[in-house]
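Structures given as structure tokens follow.
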Structure P
């Protein structure tokens, strides 16, 4: 172990080579993880270019106007989707809070910490026989 530390301290190029190798392996791992995503993005770009080219060759005069309309429509639809997502998130958060309160109430009831439940149970036991 001492020889390894002494060797690394006398030859700093080994440390640099190890760092470069680790960075290379990390980038290689990231590449393989995102390779499918990259292929999908390139395919989407290719389809987008093909559709744009089709509309351009179909009617070159209307192309800029159609593209602007399409972009505005996509922007508004994206905004609507984001709003729906925010609403769904807030509803889910509210439901989670209600469930948390309900489970805490059930825990209190089961452990006998809830005074209302004790009173109700006592009143139920004192009823007519």
Structure Q
């Protein structure tokens, strides 16, 4: 096989569902969507995902995978936020904050939809601090 033939097969494997348990998929979706709670209740978007992850990770093994992805994103987003605030002295930081706000809405929605389909989707730009 050549490298050209391997690439489509690898991308097909990544998009295949990794979990067929409907309850686990639904909890994984809630885990991702719980990041959005922070837009309604301050700091809830940081606390609620961690609580869901800690409560359900022993019951459903796939929740542990999704929980690590979400926590890595929380840490990454906080680091990016601090960097943007520091850079807001110049205009680029303000633009970065707007982009970060949009990404903080879009990524959990995509992750939640994919989780409900049984897929694991790692957030782009997320630092892999917890493995």
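Please treat every number below as a calculation from the coordinates, not as lab data. All figures in this text were calculated on a predicted structure; none of them were measured in a lab. Cβ atoms are built from the backbone, for glycine too; each structure is taken alone.
Figures for the structure shown
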read-out: Among P, Q, structure where distance in nm of label points 7 Å out along Cα→Cβ at positions 55 and 71 as derived comes to 1.1; value: P
read-out: Origin of the derived value 3.7 (distance in nm of label points 7 Å out along Cα→Cβ at positions 23 and 47; candidates P, Q); value: P
read-out: Answer label among P, Q for the case where helix-only ellipticity at 222 nm (-39500 (n - 2.57) for each DSSP H run of 4 or more, over all residues; to 500), calculated from the coordinates, equals -32500; value: P
read-out: When FRET efficiency 1/(1 + (r/R0)^6) of positions 31 and 111 (r between Cβ atoms, R0 = 41 Å, to 0.05) is computed for each of P, Q, the largest belongs to; value: Q
read-out: Test item: log10 I(q)/I(0) by the Debye sum over Cα atoms at q = 0.18 Å⁻¹ calculated as -1.11, pick one of P, Q; value: P
